[in-house]
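Asker: Pasting the structures here.
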Structure I
């Protein structure tokens with residue numbers, strides 16, 4: 001495995017506009033070769049995608065997905081820069097794939113980890129700090145363990161961090177960057193809602209003996 005320094009990763013980022021982790025992966029995949037790494041990023045549609053994120057994405061579309069059996073339904077809004085791209089097959093395909101991804105991820109509640117409210121983060125920390133396996137450990141070590149566990153938990157809640165259901169070698173974030181690179185526009189997943197049949201409805205259960213007793217009393 002080639003030794004990929006932070007300096008080389010930064011150089012590739014400056015040349016392509018891709019994210020630091022994408023650049024590191026490209027260099028590792030191509031044994032540190034800068035030219036091949038640039039080509040690899042372009043083939044993946046990642047190069048220059050990061051530079052587009054500052055541009056306003058006010059167009060787009062709302063897509064839906066109803067899972068087999070009609071027990072799970074999803075609505076998702078994805079934005080881009082022009083109506084032309086929003087109506088295109090590539091964007092519409094992304095819309096369907098992301099909606100399906102949300103339906104397949106029971107723990108996902110937010111688009112990105114930075115959208116997770118601070119009170120949720122604090123609550124997760126309280127839960128982790130109270131776990132039995134941390135009892136007796138020095139505070140400094142305990143904090144590091146808890147920090148790692150919380151980071152993992154927050155990723156479970158974020159859509160963009162999930163492995164893509166059609167290709168586990170990439171995340172949903174990678175998929176969106178790929179479409180952004182291929183369309184030449186800033187593409188962003190803005191929000192979503194998931195409906196699960198019967199969720200939140202309290203079903204009152206009564207056993208047979210209670211039912212007979214109540215009928216006898218009346």
Structure II
């Protein structure tokens with residue numbers, strides 16, 4: 001790909017070669033994975049951070065799209081908080097990195113997707129903190145690292161083993177992190193709830 005492109009992918013970078021024609025060749029390796037994805041753009045702004053878990057450090061790579069940089073802190077806070085809770089509740093995150101891709105405007109259909117060590121989020125430049133879409137999507141897609149990634153379930157034939165367990169854990173994390181607000185909307189003193197009642201009461205949501 002062109003040398004100016006910022007790249008994110010499943011696994012770890014094992015080599016990067018600069019070619020004479022202005023391109024570069026990048027190789028990745030992933031261990032104990034059953035899926036692979038990658039993304040590249042000359043417009044990504046790379047933000048790197050880390051989190052220390054019970055099994056060691058996890059590198060966090062955040063690929064931010066133009067105009068969305070003000071939301072970077074919300075992504076990082078969500079990833080770190082979710083890593084901590086999953087580490088405590090379900091076991092150590094088994095990989096040494098997680099890449100979060102913030103989608104550019106017009107690419108919303110690619111948002112909210114999971115691959116081993118790489119997830120896609122989704123936000124806008126104007127999204128207020130009272131609407132926790134950034135946090136909800138980030139936490140939910142990270143949860144798939146466990147329920148379809150580590151468990152290795154077939155997300156097409158046995159979706160309850162993936163989306164079912166993951167939706168439960170999404171509600172649990174959101175409750176602990178932001179309070180029992182159900183649907184994560186707290187704006188102008190108003191709260192919308194009901195979607196994640198199952199994680200707290202064991203009963204189906206009244207709004208469904």
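What follows draws every value from the coordinates through simple rules; no lab data is involved. Note that the structure is predicted; figures quoted are calculated from it, not measured. Cβ atoms are built from the backbone, for glycine too; each structure is taken alone.
Asker: Distance in nm of label points 7 Å out along Cα→Cβ at positions 75 and 147 computed as 4.1: which structure among I, II? Could the numbers behind the result be given before it?
Answerer: Values: I: 4.1; II: 2.3.
Attributed to the structure labelled I.
Asker: Of structures I, II, which gives 1.00 when FRET efficiency 1/(1 + (r/R0)^6) of positions 139 and 171 (r between Cβ atoms, R0 = 25 Å, to 0.05) is computed from the coordinates? Before the final figure, lay out the partial values.
Answerer: Details: I: 0.15; II: 1.00.
It must be structure II, since only it matches.
Asker: Percent of Cα pairs over 28 Å apart was computed and gave 48; which structure, I, II, did it come from?
Answerer: Going label by label, the one that fits is I.
Asker: Comparing I, II, where is relative contact order in percent (Cα under 8 Å, 6 or more apart) highest? Display every interim value, and only then the final one.
Answerer: Numbers: I: 24; II: 14.
Of structures I, II, the maximum of relative contact order in percent (Cα under 8 Å, 6 or more apart) occurs in I.
Asker: Then there's this: Can you tell which of I, II yields 0.75 when FRET efficiency 1/(1 + (r/R0)^6) of positions 67 and 131 (r between Cβ atoms, R0 = 41 Å, to 0.05) is derived from it?
Answerer: Numbers: I: 0.75; II: 1.00.
The structure behind it is I.
Asker: Here's something else I'd like to know. If helix-only ellipticity at 222 nm (-39500 (n - 2.57) for each DSSP H run of 4 or more, over all residues; to 500) is calculated from each of I, II, which structure is the one that comes out at -7500?
Answerer: Of the structures listed, the value fits II.
Asker: With mean count of other Cβ atoms within 10 Å over residues 19-26 derived from the coordinates and found to be 10.5, which of I, II does the value describe? Before the final figure, lay out the partial values.
Answerer: Working: I: 20.6; II: 10.5.
Traced to structure II.
Asker: Out of I, II, choose the structure whose coordinates give distance in nm of label points 7 Å out along Cα→Cβ at positions 43 and 115 equal to 2.0 when calculated.
Answerer: Details: I: 3.3; II: 2.0.
Structure II accounts for this read-out.
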